[in-house]
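Participant: Each structure below is given as structure tokens.
Bear in mind these aren't lab numbers, they're just calculated from the coordinates by the rules spelled out. Remember, predicted model here, so these are calculated numbers, not experimental data. Cβ atoms are built from the backbone, for glycine too; each structure is taken alone.
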Structure P
Amino acid sequence: MKIDCITLREIRMPLVHPFETSFGRTTSRRILLVEVENGGATGWGEVTAGERPFYNEEWVDSAWLILRDFVAPQVLHKKVDSAMDVARLTGHIRGHRMACGGLEAACWDLEARQLRLPLWEHIGGLLTEIDCGVSIGIQGSVAELLSLIERELAAGYQRIKMKIRPGWDVDVVRQVRERFPDIRLMVDANSAYLLADAAHLGRLDEFELMMIEQPLAHDDIIDHARLQSQLATPICLDECIRSARQAEHAIEMKACGIINIKLGRVGGFSEALLVHNVARAHGIPVWCGGMLESGIGRAHNIALSTLENFTLPGDVSASKRYWERDIIDPPVEVTSRGTIKIGSRPGIGYDIDLNYIDSITARKEELT
């Protein structure tokens with residue numbers, strides 16, 4: 001494989017509904033797309049960085065500069081045996097995994113298309129239908145939250161994840177559990193708490209949650225291990241797991257019982273496969289987290305979720321939950337039983353709506 005051209009595009013997409021976490025409120029997305037070309041074939045990836053450096057240190061503008069000035073010069077016209085080797089070309093770049101991962105994902109899509117294989121099969125996926133959950137942001141009132149959960153359950157989703165923060169946690173979860181006593185329920189704190197809050201977080205044990213996701217600092221494993229020893233509810237690590245090595249350390253320290261794998265956070269498929277394999281070897285289940293992706297990023301998440309250890313419903317939901325119109329055709333759809341059926345078309349398995357992408361593009365740059 002040799003990349004002849006890399007095209008960066010920033011598109012603007014308004015969300016159907018605002019999405020609020022402990023980081024803040026998001027009403028629209030600036031999304032960075034990466035297109036790679038070789039021999040007339042193209043592959044597409046998405047950089048999952050947000051508009052602000054709140055989830056991690058990356059954001060859309062930093063990713064654009066890293067891709068243009070540092071990643072592209074290392075990848076263009078360099079011959080590699082496979083997409084698995086692309087990460088090696090940029091391995092000396094410290095951090096910026098989302099920027100590197102967006103380009104690496106595009107290379108995997110390109111290679112799968114050239115081999116006439118669906119991407120999920122190319123990465124070693126086994127599942128032909130994946131279970132889906134939804135992530136629900138902080139709402140204006142508990143009544144709004146309960147109504148939204150009821151609507152998502154009626155749509156068939158198999159798991160509800162609700163965002164929490166200090167002041168919107170135990171009492172709110174109690175009301176959700178009282179209204180929906182049997183649903184698969186988890187909470188996501190996005191690093192909003194301290195180890196000193198252990199007793200307060202322990203009050204969540206009574207609600208039989210699937211997991212508490214990343215309650216403590218985004219770069220911490222040690223305090224998560226201390227917290228996990230005090231909780232009956234499994235901790236799921238997200239932000240602090242950026243590599244297979246960190247996953248192994250967290251498991252050895254008993255800092256978690258579950259790991260969320262986000263493709264961008266770990267830098268692409270090559271590292272995601274390693275994280276998956278480490279977790280599987282230790283009997284730790286994984287699931288695929290979301291970053292308010294467009295259809296391109298969502299299609300990559302679907303492929304990732306077909307690996308055998310993705311045994312818990314992920315944040316991979318229908319396009320219409322986020323967008324009036326998605327940039328892929330057909331849009332991602334979820335069955336009435338809360339699953340996505342996996343197709344057999346080459347690459348990510350969806351057509352790219354290039355005319356629509358062009359109409360919402362804020363900037364574009366071709367790197368040759």
Structure Q
Amino acid sequence: MINVAIIGGGVVGTSIAHRLLRLGAAVTLIDREDEGRATAAAAGLLPPLDHFIGIEAVLPLLLAARAHYPELLGELAREGEPDVGYDAIGALQVATREAELDALPRLAAECERRRAAGFSHIGEVSVLTAAQARSLFPLLGPAVLGALHCSGAARIDGRRLLAALRAGVLGRGGRVLRASAAPWVESGRVVGVRLDSGAALAADAIVIAGGAWSSTVLEPLGVAPLVRPQRGQLLHLELPGQATARWPLVLGFLHQYLLGFPESRIVAGATREDGSGFEPRATVGGVSSVLAEATRLAPALRDAVLFEARVGFRPVTEDRKPLLGPLAAFPNVFVATGHGGYGLEVGPYSGALVAELIAGRTPRVDLTPFAPERAG
């Protein structure tokens with residue numbers, strides 16, 4: 001039985017543990033539970049294609065990842081976790097300028113082309129008038145000139161998904177530790193991990209899945225930084241008396257979005273702050289910029305209750321592709337990070353692929369474009 005230690009307990013690391021246990025491995029999942037983990041702060045968007053237009057190498061991974069979701073949800077339901085906040089609610093790509101309005105037919109054609117190529121999660125595609133868009137998301141204001149609607153877009157609650165995966169890990173005999181860990185090197189080989197308590201855990205393979213912190217874990221191995229943190233601030237708003245659960249995801253042409261959840265809750269986001277370091281704090285500038293965009297799209301949100309500001313650090317790479325696979329100098333050290341703003345969308349499946357690689361299986365998607373040291 002292969003013994004694997006995983007450093008990082010977000011959705012990617014926990015998905016690796018979840019899959020490895022099903023493949024018969026022994027697993028120890030180690031997580032510091034840092035403030036600002038991307039999974040805990042993520043809004044929960046599962047959009048049509050917006051993150052990936054222009055990044056062709058990621059599209060096969062996205063296609064398989066979205067097709068994997070029903071399988072994963074079924075596994076979790078059989079393990080006693082039937083509800084992780086997943087729901088197909090559709091998405092509106094809204095235009096607020098004439099140039100954006102002119103672009104909607106081209107985006108519709110792109111979505112139709114992708115759907116014909118197998119991206120069934122896009123759903124039915126239609127270009128809507130402003131009035132038609134408001135009939136789906138009633139708070140949209142006069143700034144919205146029209147929209148593209150994709151019926152298959154979905155949402156998920158990242159915190160509930162992570163809790164369900166972790167419960168599955170524990171239920172299958174995995175060990176979960178709250179600790180800081182680093183690779184344990186003996187005679188030029190990684191033989192396990194050392195914890196901040198001084199304990200050492202032997203392992204046949206280790207996984208670095210520490211999100212935005214992964215480069216600091218890899219540094220003792222002489223690996224150049226592969227990923228950097230990008231701070232994202234988003235807001236949870238409450239609208240007492242409003243039935244927001246079935247409202248579609250609203251996407252702007254830049255980084256703004258609105259996402260409804262039960263009960264009477266709207267998530268508004270999000271900033272993309274490079275060079276932020278690891279300061280997990282909401283800022284006046286960040287909060288005001290999110291609110292400005294949210295109320296531009298939906299002026300009635302001025303009357304909402306500002307319930308919570310969340311801050312998370314996206315693990316980003318230079319080419320916006322994730323890092324998935326072994327290190328050249330340490331073939332039993334696997335890296336799984338770098339999903340940027342699409343960790344909930346692709347991360348569970350990326351984790352399953354890395355688990356299969358560790359277990360000696362051929363992954364169902366070619367991971368060559370995501371070799372970690374391509375970015376070193």
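Participant: Thinking of P, Q, which structure, once mean projected area of the Cα convex hull in nm², for residues 56-95 alone is computed, gives back 3.2?
Facilitator: Computed on structure P.
Participant: While we're looking at this one, here's another question. Taking 21.2 as the value of Kirkwood radius over Cα pairs in Å derived from one of the structures shown (P, Q), identify that structure. Kindly include the intermediate steps, with their values, before the conclusion.
Facilitator: Numbers: P: 20.6; Q: 21.2.
The value was obtained from structure Q.
Participant: Any idea which of P, Q comes out highest on distance in nm of label points 7 Å out along Cα→Cβ at positions 80 and 352?
Facilitator: Working: P: 1.7; Q: 2.3.
Checked P, Q; max of distance in nm of label points 7 Å out along Cα→Cβ at positions 80 and 352 sits with Q.
Participant: Let me ask you something else. Given 0.8 as the derived value for distance in nm of label points 7 Å out along Cα→Cβ at positions 120 and 288, which of the supplied structures P, Q does it correspond to? Working shown, then result.
Facilitator: Numbers: P: 0.8; Q: 4.9.
Corresponding structure: P.
Participant: Taking FRET efficiency 1/(1 + (r/R0)^6) of positions 104 and 184 (r between Cβ atoms, R0 = 25 Å, to 0.05) as the criterion, which structure among P, Q has the greatest value?
Facilitator: That would be structure P.
Participant: Taking distance in nm of label points 7 Å out along Cα→Cβ at positions 136 and 336 for each of P, Q, which is largest?
Facilitator: Q
Participant: Please state which of the structures P, Q yields 2.5 when distance in nm of label points 7 Å out along Cα→Cβ at positions 296 and 320 is computed from it.
Facilitator: The read-out was computed on structure P.
Participant: OK, next. P, Q: which one has distance in nm of label points 7 Å out along Cα→Cβ at positions 8 and 240, as calculated, at 4.2?
Facilitator: Answer by label: Q.
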